[in-house]
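Structures are listed in the sections that come next.
Nothing in this text is a laboratory measurement; each read-out follows from the coordinates by a stated rule. A quick note: this is a predicted structure, and the numbers were derived from the prediction, not measured. Cβ atoms are built from the backbone, for glycine too; each structure is taken alone.
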Structure 1
Amino acid sequence: MQALIKTPNVKELIIQDVALPEPAPGEALIKVGYCGVCGSDLHAYHHAPGYEFVEMPRILGHELVGTVVSALGQDSGNWLNKKVVAESIQHCGTCAQCQEQRTNICEHTQVMGLHFDGGMAEYVKCKLKYLKEIPANLPDAIAVLTEPMTIAVHAVETVGQVKNGDAVLVQGPGIIGFFVALVCKALGAKVRLSGLKRDYKARLSLAQDFGIETFTVDEGENLREQVDILFECSGSSRAVNPGLQSLKKGGKAVFVALYESSTDLFLTQAVRNEWALLTSYGSKPEDYTRAFEILDMFSSQLESLVSLYELNNAKNAFEDAMEQKVLKPVLVL
């Protein structure tokens, strides 16, 4: 089969013929239709700090949608020919965190496409227990957005616990920030999505089509009005403190992005305002069901977020994402 290989060289991708994966008992072989390019893929692509654990060469990709073509083990027949997505965070099920149902922070986390080969290939294998069947009414080109939507669902509903009427500021109009704003909107929150002025054409203008209020800032600026909850999704260390200045006393700040540099926080201000500083990482198995619901709710509009690239054009997909020319690049396998 053909696969997109991330080599040990910075920003080097090659298309290569590799052996077809052989599923073991309890695993399925999936013919991949689409695979999204995630922020984690971009971090691995340019060797960002915090991604030293990724052994290369590696087939990246965890935002995949495809069809099960073979499966082995108990109940394997139930999966044959099913359209599926795969849980990106594959947990052990036995550690203390898993026992407390916090599988997203499993002590032995394995992330598809980072710890082992992923979905940027014609076929990929996956353990049956991590597969999620796609609802019949959800097109593949929308279902490929499931995994990033689960990140937003977890951040908004489990960590942030947003409720109807909350005033929410979401910083960073990438796909995660966009989806965080969308989930907040679905819950009835008063949400605003912010980005830099250069983000307007490719990103913020799309949010307005979904009825999400947006505004642009220069770096270091903040929203003048105060909010109940801040979601920091930009990944920019320079955006953290200005965002906190928009937070009411007793408010919550939820950090969803991953950062490539450290941030200075004057914690005395946080203590005096009794801000809850929270973090949100990944998602849990139950978040996939809710993600399907949100995707279905907005399915008629979501295709406008996706930019499709053939496998032989994958380098452009990564570069366009790095330069923020597109909101969601997706490889067509």
Structure 2
Amino acid sequence: MRQKNVMIISHGDADGVTSAAIVKSLYRNAKIFFSHPAGLYGDLKEILDPSYKIYICDIALNEPHIEDILKFFEEYKDKITYIDHHPIPVDKKIIEETGIIFIHEENACAAELTFRSLGVGWEMSRVALYGSIGDYALNTSFVRNALSMWDIKTLFLEAGILILGLEYYRHDHDFKRYIVEELSKDTLPSSIEKLVRASIIEASHIEKMREKIPSILRTYGEIAYVIDPGGSLGTAAFYAYVISGKKVGLAAGTRRDKYIISLRSNSPKIDLNIALRKIASKLNCSCGGHPHAAGARINIKHFDDFLKMLNEIINIQTKQ
């Protein structure tokens, strides 16, 4: 342990959990919190403590809250280390000028960036690879080198158990804290019985969802979408465009008066992050992500407008 008071705020998916575990391998007593882009500002207001060193991992900066978040950064300065790989909504220099420790690359996952920046032992490279596999961020020199130093068969087995198990327990933050603790000690996911059982159940859910998608699939222009598919929204969005042949897949889950939306595409001409940021400015909603994998939170009453705007932008992008 290098410092007594350390707080880790991370995303709750495989990349965020593995990033948190890598930090915790250095700071054994670190407190763990989970957040997401739309909720980060509110969480920072609630939990930040000036006596702590803070690591924020794998959480995109949400455009509607960017000015307020930058104020937090300016207040805490080098007490905050922000490690992320999502496209940023402002010039990189603006973030650097706040005085925080800013580690950012778009091609690598957050777990890789955390591993490379903190100087932890090589054993934790396996944990970083779990994050890379979970985020499909495999095309970096670090990943190619690290993959050559681990048995790839067992590596992908362990990553699959972790990724699917975390998806099953997506809302159980206490269980995720337990997994962060175990991964920080380089415990194999396959040795955590509860995680293994969850991954098997989740795999079954995904297969049932895949079989169900053709019956609930709808299209709007170049978008194929499903509402409340009954499983992972990212996976449902992936199968939506695969099954339909459309350029973009969208899956939405109902949460009270909002849709939580995941989008996927494999078209080299489409940049979902740019498309969603344009929509966010018009619908006053939370949108963003990567060029081929992104998300949004919108009021259900705006969904038709959202589809229309997104399809228009897709058509413009693909004609360029």
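Listed values, structure above:
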{"item": "Highest-scoring label, criterion being FRET efficiency 1/(1 + (r/R0)^6) of positions 147 and 307 (r between Cβ atoms, R0 = 30 Å, to 0.05), among 1, 2", "result": "1"}
{"item": "Structures 1, 2, by distance in nm of label points 7 Å out along Cα→Cβ at positions 59 and 267: label with the highest value", "result": "1"}
{"item": "Per relative contact order in percent (Cα under 8 Å, 6 or more apart), the highest-valued of structures 1, 2", "result": "1"}
{"item": "Test item: distance in nm of label points 7 Å out along Cα→Cβ at positions 115 and 251 calculated as 3.6, pick one of 1, 2", "result": "1"}
{"item": "Origin of the value -6000, where helix-only ellipticity at 222 nm (-39500 (n - 2.57) for each DSSP H run of 4 or more, over all residues; to 500) was derived from one of 1, 2", "result": "1"}
